[in-house]
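Down below are the structures I want you to see.
Bear in mind that the values in this text are calculations on the coordinates, not laboratory data. Only a predicted model underlies this, so the values are computations on that prediction, with no experimental measurement involved. Cβ atoms are built from the backbone, for glycine too; each structure is taken alone.
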Structure P
Amino acid sequence: MNKKFLVVSAAMLSICLVACHDDQTESSNPTSTSAVDASSAASSEETKVDITNEDLPKGVTTYQAADGTTHNLNRASIYKAAGDPHVNSAPENGKKQKLLVNPFRFQKDQSDSRDTIVADDALLQKITKAFTASDEELKQLSGSEIYSVKSFYEQSSYGKGAFDVVVLPCWVDYTGTPSQFQSAAAASGGGVTASNYLKTWYNAEYNKANHGLLGADWQYTWKDFDSDNDGFIDLVWNVYAYPQTENDTSFWWAYVTYTGDDANINNPNVQTLAFASTNFMTAKFNGYDTHTFIHETGHTYGVLDYYDYNNVWKPMGGVDYMDHNLGDHCAFTKFHYGWVNPWVIKEDMLKDGKVAEITLRTTTTSGDCLVLASPNYNMTAFDEYMMVELMGPHGLAERDYKSGYENTKGFTEDGIRITHVDNRMWRGDHDKWISDPNDLGRNGGEVRNTNSHAGRNGMRTDLDFWPNEDGSAKQYFTQLSLMDSSNIEQNWTNTPNFTANNGTLFKKGQRFNLGPKTAWAKTFMPSGTNLWNKAKTITGWAGTDKQTFTIDETCTFNFYLKVKNIVKDPEYGAVATLEIKLDN
């Protein structure tokens with residue numbers, strides 16, 4: 001399953017969005033890599049080309065601290081700047097962070113009919129392999145092309161977010177039954193209680209002769225699991241041997257949370273942690289199903305779920321690891337984590353009839369992606385833009401896209417996916433947004449939007465909407481959502497069970513723009529037009545849901561994108577050639 005609970009703090013604040021015409025601070029671009037060779041995807045059409053990949057700047061994943069030093073800018077670093085440490089998705093020193101797996105079991109309760117899991121050495125071995133096995137080993141054990149948590153994040157992050165995974169060599173035995181544990185954890189929750197119990201247990205065992213149950217050859221002190229020496233264990237994964245409750249979203253479930261404890265350099269405390277039943281692993285793939293564990297590990301870096309907690313719509317159509325545990329992380333997530341630097345094209349680059357021809361290899365195998373920028377775009381993942389990426393059944397996504405997972409299949413054909421991203425951040429006043437990357441990196445912030453219709457509890461995302469002039473239902477903003485190529489009558493906006501498919505992607509010869517007569521604008525943009533969300537500036541409130549606001553009519557999307565060609569590629573799976581100009 002892909003449900004989780006994220007402990008966040010958010011204030012009830014009032015509003016004033018920065019409009020498109022306001023000045024924004026842009027960070028300098030990092031050194032661009034050389035352009036992809038477009039020859040393999042050349043189109044037979046003759047078009048004058050003014051701009052190619054090598055002419056474009058790259059998205060920024062760094063910021064400058066007050067002392068002038070440069071540091072990585074990602075969701076985790078923004079959280080940390082706000083005083084809420086997470087797992088760093090892209091450590092600056094390139095050193096792998098420690099992921100400590102806690103196999104956690106209870107005393108048997110003969111009166112509990114649900115207490116059926118046999119927590120023996122065989123189950124411990126499955127936990128170990130699910131988190132650490134090589135691709136070939138897990139394929140042999142599971143009978144399928146799935147990946148361990150360690151291997152998945154090495155490949156999905158292109159090495160930037162890899163973990164040094166350590167699974168304890170024995171079960172950590174709680175001194176009571178599951179029901180006694182649940183009672184003891186009523187105040188702080190199962191994950192926090194299990195993690196704190198682990199710390200006490202670990203230090204006691206390590207200090208015994210020959211390190212007790214850990215064994216004489218055990219090489220790690222408790223402090224070794226704090227690789228960045230910030231006073232917190234990098235990440236604790238509690239894998240408990242008790243069934244989750246069907247449709248339970250409270251105690252026995254899979255989630256990520258945080259202790260809120262203070263840093264302790266000499267005896268690190270647990271901060272970021274995950275909690276899930278062994279049943280999520282053992283139900284499929286010969287007992288080695290890693291999907292839920294990969295999904296929840298994604299949350300430890302700070303990204304939110306992309307499915308709707310209120311089950312009204314389905315902005316990503318299920319086909320993403322942070323939606324329905326499927327395939328690979330999308331380009332937005334990877335930009336969010338600091339793993340990719342997309343090519344960026346702004347409208348002023350295309351003035352005077354200039355035409356860009358951009359080549360993209362499959363994102364999951366290469367990291368290639370493209371941002372179509374909104375006015376005053378700040379060059380980071382934390383703004384509003386269209387993300388363009390080439391999708392297909394390749395690399396990490398191949399098995400899930402072709403065979404499906406939990407009744408959902410992915411994209412079995414190659415095509416371009418376009419998503420509208422509104423990942424602006426706020427701090428202090430929800431109605432304003434932080435445009436300066438240096439400010440974000442130094443002082444932190446919180447997301448303005450999620451993919452839950454009308455917002456999530458505890459987060460002021462319900463304040464972001466486009467009021468209809470006639471006073472009818474508000475058009476809520478999403479953090480990211482599909483611009484479906486087929487624009488079918490039943491789509492993610494009106495069908496909670498909608499699933500993206502091959503028809504969602506843009507294929508050779510198809511075009512995308514947001515002109516006044518296009519169904520894309522009317523259906524998928526909150527304004528119902530080609531106006532970006534940031535065109536709206538909130539100037540005040542008249543009650544809880546009636547805003548006063550102004551609209552910058554010049555803050556429009558004017559790109560015209562055509563997929564010129566998509567061809568197979570032996571190394572990356574596929575290569576696409578895009579033509580981009582202004583929609584005059």
Structure Q
Amino acid sequence: MLRLSEIKLPLDHVESALRAEILRRLGVDDADLIGFTVFRRAHDARKRSAIYLIYSVDAEVRNEAAVLQRLADRSHVAPTPDMEYKFVAHAPADAVERQTAKGAQRVSTHPSLRPVVVGTGPCGLFAGLLLAQMGFRPLILERGKAVRERTKDTWGLWREGKLDPESNVQFGEGGAGTFSDGKLYSQIKDRKHYGRKVLTELVKAGAPDEILYVSKPHIGTFRLVGIVEKMRASIEMLGGEIRFQSRVVDFDIERNPANPEQRRIRGVKIASGEIIATDHVVLALGHSARDTFEVLRERGVYLEAKPFSIGFRIEHPQSLIDSCRFGQFAGNPILGAADYKLVHHCKNGRTVYSFCMCPGGTVVAATSEEGRVVTNGMSQYSRNERNANAGIVVGITPADFPNSEPGDALAGVAFQRHWEERAFQLGGSNYHAPVQRVGDFLARRPSTKLGSVIPSYMPGVTPTDLSSALPHYAIDAIREALPVFGKQIPDFAMADATLTAVETRTSSPIRIKRGADYQSINTAGLYPAGEGAGYAGGIFSAGVDGIEVAEAVATSMIAELGKKTI
């Protein structure tokens with residue numbers, strides 16, 4: 001197979017045009033082109049008057065070696081890379097102990113304790129799935145509920161203002177990504193093509209085939225619910241086990257008496273009091289598992305504070321964004337709802353950028369703690385809601401955390417909580433979110449009513465003044481950035497666009513530092529993974545990280561099984 005890239009055709013091209021262009025690029029007759037598949041399809045909308053589709057295709061031709069040799073100097077023709085996933089290990093039959101409520105039950109001569117995965121977000125699900133596919137029968141612990149029960153609880157906050165701290169947008173099967181746009185792209189380097197494994201497994205679980213070839217694939221919340229359930233069923237069919245409402249409250253860490261610096265995980269304790277023995281724990285925590293972060297710090301696991309961003313959610317009419325980005329082609333079904341990506345470097349040294357843009361979506365209540373307001377963005381697969389929304393956020397560093405002691409790894413958590421509590425107060429202390437019209441925000445006056453853009457946040461909003469909803473440097477930076485963004489997207493700073501506070505959980509405020517073997521740098525057998533541990537940002541990168549960590553666990557377990565047989 002040959003991979004042809006950068007094939008550029010008009011948006012409204014006829015179906016036969018792609019085949020014709022492949023023939024022209026390869027310089028072969030129609031009879032010599034056995035077939036082709038589209039590997040990637042993107043669009044170039046830099047000129048709204050003439051939008052193009054950009055294809056990469058895999059073509060099968062006769063006399064492939066001769067064609068490749070003849071086109072050796074063409075940069076956009078090359079052999080199709082092997083992207084098929086290959087497992088790094090397989091557990092020997094009956095080589096893993098089955099854990100029961102009373103501990104571990106031996107089922108073989110040389111057993112190893114089952115690996116435990118903490119969390120069922122994208123990272124935990126893919127780590128669990130890979131371990132199950134390799135025969136290691138993982139035990140997966142989730143503090144929240146199964147995805148459909150969790151969905152009901154989440155709607156309880158959105159419709160009635162009733163928060164369940166253990167079952168919400170942040171906690172429960174599927175993780176925070178379940179209530180998002182379901183974006184499946186990232187800027188991570190993926191030389192081993194693990195991202196293809198992520199997409200392939202999602203398609204097996206019910207995602208549309210198009211996620212395999214569109215440049216910015218997404219699934220949407222409603223579809224994610226069913227996909228998560230099918231992934232769970234696959235894990236269980238392969239011998240894995242998922243326990244819901246099983247919050248991990250402690251870690252059994254053993255020190256070497258001869259060398260106290262050597263530490264090893266020996267088990268985890270869940271809220272019911274049960275202690276589960278294990279030598280391998282994948283910490284696939286979400287970025288909001290603040291109580292677990294505190295336990296890890298108390299147990300001496302190495303943590304460090306890291307940068308993240310804070311800001312607001314901005315909403316515009318989706319029709320405005322479509323028109324600004326696509327012009328006369330707005331509404332074209334191939335293009336779908338338009339998105340954007342904006343960045344501005346401010347005079348005060350801060351950077352403001354758009355984050356997690358959700359075309360045709362809604363702003364959602366995403367708190368996991370009582371007395372706090374947090375926002376996030378969500379879209380369905382159709383992306384056909386009235387408003388477009390995105391985070392407009394400002395980068396901050398640990399140096400910005402006030403009154404924190406040097407080396408305080410959880411100072412960022414306290415910083416987030418402060419602004420979430422402030423948003424709760426500004427919104428009326430009833431989980432309504434404080435909002436302000438962009439025109440009022442730029443004019444430095446409170447909003448007393450809404451304009452043509454109606455905020456989508458539920459359970460409700462309170463027009464107010466957001467100047468005290470973030471640190472002064474963040475407010476100044478956003479006020480400077482919005483008019484600049486308005487030059488890139490006309491009317492972006494329109495007076496009736498709305499800002500909703502507050503967006504604080506753009507990424508984890510900590511990093512649970514790990515080494516090249518993916519284990520905690522000071523606690524063997526503990527594998528920090530995914531977004532909560534500071535190693536991913538979004539569904540796609542979290543899934544990839546889950547695969548990489550699962551491989552590291554499997555490799556370690558095979559090595560330990562080998563030692564036991566000697």
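To test your reading of the models, identify which of P, Q gives 24.1, 78 for Rg and Dmax of the Cα atoms in Å when calculated. Considering all the candidates, the number was obtained from P.
When FRET efficiency 1/(1 + (r/R0)^6) of positions 194 and 474 (r between Cβ atoms, R0 = 41 Å, to 0.05) is calculated for each of P, Q, the greatest value falls to Q. A value of 0.95 was derived for FRET efficiency 1/(1 + (r/R0)^6) of positions 74 and 370 (r between Cβ atoms, R0 = 35 Å, to 0.05); which structure in P, Q was it taken from? Among P, Q, the structure yielding 0.95 for FRET efficiency 1/(1 + (r/R0)^6) of positions 74 and 370 (r between Cβ atoms, R0 = 35 Å, to 0.05) is P. Have a look at P, Q and say which one yields -9000 for helix-only ellipticity at 222 nm (-39500 (n - 2.57) for each DSSP H run of 4 or more, over all residues; to 500), as calculated. So the calculation was done on Q.
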